[in-house]
Structure P
Amino acid sequence: MSAFERQPAAVLEQLAALRELDPPTHGGHVLSYVYDSGLAELDELAAAAIRAVQPVNGLDPTTFASVAVLESELVGFVRGILHGDADVVGTATTGGTESCLLAVKTARETWRAQNPDAGRPRLVAPTTVHAAFQKAAAYFDLELDLVPVDADGRVVASEVIRRLGGDVALVVLSAPSYPFAALDPVGEVAPAAAELGIPLHVDACIGGLVLPFWAEATGADLPAWDFTVAGVTSVSADLHKFGYAPKGASVLLQRGRDRQRMQYFATTRWPGYPVVNPTILGSKSAGPLAAAWAITQTLGTDGFARLAAACARGTAALVNVIGGIEGLRVVGDPVGPLLAVAADESVPEDRRVDPHHWADAVRAHGFVLQLQPALVQPDGTVLPPTTHLTITPVTEAVLGDLGTALVAGADAVRGVPHIDGTALLAGLPPLDPAHLDADTAWALLQGFGIGQGAELPDAQAPLVALIEALPAPVAERLLTELLGRLVEPRG
């Protein structure tokens, strides 16, 4: 008698049908979230590696010795390409957010040990720092002190240095920033931070496995940003981005064993087994770790360099295509295989292309771009609405179709103004997020025409316009409700 309520084949058939709801994760049609090397062999290798360790619990490398070896060798590979010496040690984590959280936890614990009677420490970073650091500041009770950037997403080193003081537990800079692909001035800020005894973390989650090869790929020198800079105390780098591993693989490197041990949690004060966790998770799959290890062992530095060169060619080609589209401009001087696109305000309004309408129009041609809302910075300056593109090695293979889609999308919406989100709010009373319960928030979303049938609308521009118009706490409350409803049991 079978213990199965349903036949496995039928369940897998249903899973395949559900996957049809997703955009394609291979082939270069999604220009965010997915990182396609274009090498089917790497995907097969990763799947085989995951299968090999499927029953293994990454919680305890003293029981599963393979985990210790895999992590040691993976961390060693990343340390090598980021120019860390023997004093640099590290940990495999489940993603960039966990790496960033642990970097901040380490900094907070270190600062508290040095300042036992002090109050709440600050975390200083540009406004373009990844949102994971906002989460970390909220989780670990640090004051987030954000330094405004210019219209191209660049932060001035002296403005960061001016914020430094005895209550700063950590400075965070990006290599590069996700929104605008700006390489923050690590080499300028680090000496000033080090002189004050302030640690500096480099968030290279997106760039850590590609920027080490970018100078060779492009022929352009990059300012130093990794462990070659003496004042850099930690670096995060994701293997599941330009390391081409399945989701769930990142590395956090820290300079100094004593510092790195501050990220650990350990207890023997319960009647069960001794708990020693270097990361936030306890039990965890060893699959992504094994897949990342297998890919780094297979590609080596030469393989990563070749893939970086493909990314560089694709990026240069897209910069040229977008530069030739009337009404659009690439923001700043992107460093790495990602870029942001804004409306070109140097042309008449009727010839401008709103980047959000453009992204929606391009989606109709089979390519998914990522909308980024305008942002009012702490000093009142406004960063423009943009659309983000991440370029991967496979992008080269679809440049013809992608370029056609980008041009056609722009032609379809040229002159259409950016949606004024304030018009969507006409007639509404002031909204207090503290008094928005789940049903009220849901009713508001439906009133805005969002969330009908618990599905996101095809056109994203109206949703982003609403985010831009609402006070951030209200927008965050409504988005929380929207995402919560998407995954609630139905029926």
Structure Q
Amino acid sequence: MTAQQLKNSILQMAVQGKLVPQDSADEPASVLLERISAEKEQLIKEGKIKKEKNPSRIFRGADNLPYEQVGKNEPVCIADEVPFEIPETWEWVRLGSVFQHNTGKALNATNRSGEKKSYITTSNLYWDRFELDKLKEMFFTEPEIEKCTATKGDLLVCEGGDIGRAAIWPYDYDICIQNHIHRLRAYAPVCTQYFYYLFYLYKHVGWIGGKGIGIQGLSSNAIHALLFPFPPLKEQERIVYAIKQIKPYTDKYTEVASTLDALNTNFPNQLKKSIFQMAVQGKLVPQDPTDEPASVLLEHIRAEKEQLIRQGKIKRDKHESVIFRRDNSHYEKLDGIERCIDDEIPFEIPDSWEWERWGNISKSIQYGYNAPAKESGRIKMVRISDIQNNSVLWDTVPYCDIEECDIESYLLQANDILFARTGGTVGKSYLVQEVPEEAIYAGYLIRTRYSKWLCPQYLKYFMESELYWRQLRDGTIATAQPNCNGKTLGKMLLPIPPLSEQYRIVEKINSIFSKCNSI
């Protein structure tokens, strides 16, 4: 049960007469309604209010069903309007039978007659409170002041904005109101706080301002006709007291529920980040002394790249570097110049691991092909928008026109890694698992290919780590459309474990995620 559902449940019990016991000594609600009716008649005689043309009277018929007589019309059964049973000492009543209601003054910047006064709008009125630090002012005449002023104890309800939102004016001074606020003032003493709780319940269960059968707007006619369960006055007071006694517990429940919601929302992502970070620091699986060290692996990669260069399949990197350790420090040799890079090394890694640049482990870092998308053709073109939740919906990937001589250069293969280089998704990566039909990749993507001496999924998991994202942020060009180029990707430092350990890391991460998903 959510915190809101708990509050709704308590209020639902309250308005059904199930929260506090009934007391046979209480004056029944019918007598209170007679007193309210007499008070209205007196106000009419004094000329303070106008006589209602078609007053409503709700009563129980001989069949124990609720009936309503409006004006001089014949009584009509309203059982279909009544949502639940209430105690015998209670009555169903229209709001207009208990409360005099007015709306405030409409804004009129050209009318400057009367007195300039502060007034509240729906933006000042919140549930059970008011925000009064940004009050507006306009001119009110004497008749408008009388009609559009709230006094202490008045129940104010939003007609516009968040329809039905309500609060009781608690201050010893009066305040003017604008036309999208209803002022409800009881004809005779009632427990106004009880009616506040009714509005809160009606709003949060969708009976006011909700979709479907709820009242969509809250005009004067609509608020006048709202049907409410009406307890004896003493029971109204007991209900309010009980709700206030319960409130600290519901508030605590809300606080705990909010914390749990935040945990449920944030914990999976935080957990994944922590796992990826542990993985790239060598803390997720134990090292095995029998593993061939990463230094040998890097020699294999260099030899493989030399072979590809001799075969003319790739070009030699003009600025290829070598990272090595000496005197407990890390150095990089670039263009024949050695420099210490300890300030770039973010953490210690196991002795069998090595630091390397992404460009040095890649066979190629290549931008995609620029062409308009087409609905049909022979070659598909994967775009950034086609990559969702680490997968590609191949059925929706468009086609493109491409020269035959260019196809081979841009064709995707299994284990390619695609990297978004611009826009709101900059840095997002995708490990190509399969290519069901011939496909290339679009211009806003970068494709990286790398040595067979590396585990593809380990590289993908590195691209989910905080280390990767921190380097990406540092290298991203801050423009209206953030972008990151192949040079930035090539300069990225990543920790390289022995090949066997790379696979153990991937297996461990997959196992952890599988267990998390089953919880």
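Could you figure out which one of P, Q the value 8.4 for distance in nm of label points 7 Å out along Cα→Cβ at positions 78 and 342 was computed from?
It traces back to Q.
If you rank structures P, Q by distance in nm of label points 7 Å out along Cα→Cβ at positions 190 and 286, which sits at the top with the largest value?
Checked P, Q; max of distance in nm of label points 7 Å out along Cα→Cβ at positions 190 and 286 sits with Q.
When relative contact order in percent (Cα under 8 Å, 6 or more apart) is calculated, the result is 12; to which of the structures P, Q does this value belong?
On the way: P: 17; Q: 12.
Working through the options, I get structure Q.
Match the computed value 6.4 of distance in nm of label points 7 Å out along Cα→Cβ at positions 86 and 470 to one of the structures P, Q, and report its label.
The correct label is Q.
So helix-only ellipticity at 222 nm (-39500 (n - 2.57) for each DSSP H run of 4 or more, over all residues; to 500), computed for just one structure, reads -12500; which one of P, Q is that?
P
Output the label of whichever structure in P, Q has the greatest value of FRET efficiency 1/(1 + (r/R0)^6) of positions 46 and 230 (r between Cβ atoms, R0 = 25 Å, to 0.05).
Details: P: 0.10; Q: 0.50.
Answer by largest value of FRET efficiency 1/(1 + (r/R0)^6) of positions 46 and 230 (r between Cβ atoms, R0 = 25 Å, to 0.05): Q.
Using the calculated result 71, 63, 54 for Cα extents along the principal axes in Å, pick out the matching structure from P, Q. Display every interim value, and only then the final one.
Details: P: 71, 63, 54; Q: 108, 54, 49.
Answer by label: P.
No value in this document is a laboratory result; all are computed from the given coordinates. Keep in mind it's a predicted model, so treat the numbers as computed, not measured. Cβ atoms are built from the backbone, for glycine too; each structure is taken alone.
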